[in-house]
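Next up: the structures, one after another.
What follows draws every value from the coordinates through simple rules; no lab data is involved. Here the structure is a predicted model, which is why all the values come from computation and not from measurement. Cβ atoms are built from the backbone, for glycine too; each structure is taken alone.
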Structure 1
Amino acid sequence: MKTAVPTEPPPTRWLLPPASSADADGLVGVGADLEPGTLLAAYRSGLFPMPVARRGPVGWWSPDPRGVIPLDGLVVSRSLRASCRRFQIRVDTAFPEVTEACADPVRPNGWITPEMQHAYGRLHRLGWAHSVEAWTPDGTLAGGLYGVAIGGLFAGESMFYRRRDASKVALVALVEMLRAGGSAGRLLDVQWTTPHLSSLGGRDVPRDRYLALLERALLHPLPAAFR
């Protein structure tokens, strides 16, 4: 079980390069480790981990531009609103199942290794990583997403669905959670803006702008849904 309040782990033993040192692909460096302190230091400095190649060594990335979803800019179609009424939303009730589904090796461009699943499981138990889940009325996990919440930052990592629109419904719920109590200063990071995320309101911001938004977001309190 995760803790109710995030527990700060021992600090990383690595000196992570600055986000501004990324190459043209957004790669800052390769190596280090996936200890909780390293992951948190990376997110706080604008980096995130992802293998350099499928099942390859872990790389640390800071793309320019960076994908975000403005909390006041989520695009919710009429059909998606209808889908929202078909699912029940839960938070952190099936984190291992969500990461397992996101890591399914048969998924196109799958990149989540067992090592990364283990690392985010540790972050979850410390109270930093969270899942937002869409369930059917009969108790079937239909889809969801997971990511890391630090202050007013939610760094989305991956999402999956087994029923139509289920992952989108989880995203709508996440945005509502981040907006609760006032969205000013909070940041939903989606790393790269794919066509799918663009259709939901995702947009690119320059790295410098992202880092400024991140600095502001880290000063804000954790949304109530993740406390």
Structure 2
Amino acid sequence: MTAIRLVLVEDHALVRAGLRTALQAAGIEVVAEAADGVTAFAVIADARPDVAVLDIGLPGRSGIDLTRDLKLAPDPPRIVVLTMYDRDEDVLAALAAGADGYCVKASDPETVIDAVRTVAAGGAYFDPRIAHVVLRAFSDSPAPPLPSPLSARETEIVRLIAEGSGNAEIAESVHLALGTVKAHVADILAKLSASDRAHAAVIAYRRGYIR
């Protein structure tokens, strides 16, 4: 399998180094890096990566502006935006600019890795911490409830996902082992034919499985 080629754009050297190490350990090839939004466009154009991971708060040019410019260029990369915050306005601005994924830096590196793999495969990824923002922004009024394929426990878990809880937080909340929660999440994705956790939450909301 060909490794995903990635450009990492982050102005904090320690954060960039940590992400680089985690991505490379996961078999993702970091082909170039940039520390500001001014040079990043040229770096990305030259490297032609599959995915670009962009900090939202870059000096010189924001990650939002950079995302918008990249998406207007020929053969743009898939883009994952990183931010310190889960503010609605940042999430919606990133999505409006054309970001394919959105991760909060407070999440563990595995979240970024999942996001990169998902968007590289053509999907969209929203950090569980901002799933509730996506729900509010992109869900129509919920439909009348349909018969649900989810068990009571799975319904409880998908509701927590919609509220922005990660797997560890869910495990603590419902008093289950982390591995058990991960298995439930996998079952939820399969039953709802969802591409990721946020997609599952949107489907469950729209079909009236959760309120």
Structure 3
Amino acid sequence: MKKLSVIAIFSFVGIVAFAQSEKYVKSMEPKVVAIDTTHSADALKDLANSFERIADVEKNQWLPYYYAALANVNAGFMMGMSGGNTGGNASVTDPIADKSEALLNKAEALSKDNSEIYIVKKQIATLRMMADPMSRYMTYGPAAAEALATAKKLNPENPRVYLLEGQDKFYTPEQFGGSKEEAKKLFEEARKKYESFKPESTIHPSWGMAQIQYFMSQMK
């Protein structure tokens, strides 16, 4: 009888854990989709806040912290490039980079040696550099390159590696090593990787294909 009671308790705990897990996934799914479809800084900040609220509840899950960092840094890029200019916006973008980094550190504490986390590390370093490219390149340029190289080493099949490599080539002036032709090759490679890439679940990172389509449309 005692044995049956123990089994019943464990069964109940398992059912509760499954229900909590299912609720977590369902709360995440539409927000994960929104990463690729949200195109304003304010909406991205709202999205980041939504992920952070989930992270506050699901403290053992790395994905909400990761997406909160990603949405924040994407908002930072939009705010830093407002008016079509980069640079001179450190007072706006640095706090966002700081916030993104703090969130990403929490994700990394839960998931070490993760290619996706290094992708966002690269983006944070790029955001910091964009605030003042002339004085910050020597610090944050190598940091961004190192983070991207680590992401690639951890998972050479990660399509977001090639997306970011292509973006770097696309936006860098030719006299500093940029090349639209090289960018196109990298975007094509990224597209191939996306076609074969299978995320671990419906809430694991799969973003980026929309960006590939945008950049490829600029090559025509």
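Ranked on volume of the Cα convex hull per residue in Å³, for residues 72-111 alone, which label among 1, 2, 3 comes first with the largest value?
On the way: 1: 151; 2: 64; 3: 55.
For this comparison of volume of the Cα convex hull per residue in Å³, for residues 72-111 alone, the top structure is 1.
Upon calculation of helix-only ellipticity at 222 nm (-39500 (n - 2.57) for each DSSP H run of 4 or more, over all residues; to 500) from the atomic coordinates, which of the structures 1, 2, 3 produces -15500? Each step should come with its number before you reach the end.
Details: 1: -8500; 2: -15500; 3: -26000.
It traces back to 2.
Comparing FRET efficiency 1/(1 + (r/R0)^6) of positions 128 and 200 (r between Cβ atoms, R0 = 25 Å, to 0.05) across 1, 2, 3, which structure shows the greatest value?
Working: 1: 0.50; 2: 1.00; 3: 0.25.
Going through 1, 2, 3 one by one, FRET efficiency 1/(1 + (r/R0)^6) of positions 128 and 200 (r between Cβ atoms, R0 = 25 Å, to 0.05) is largest in 2.
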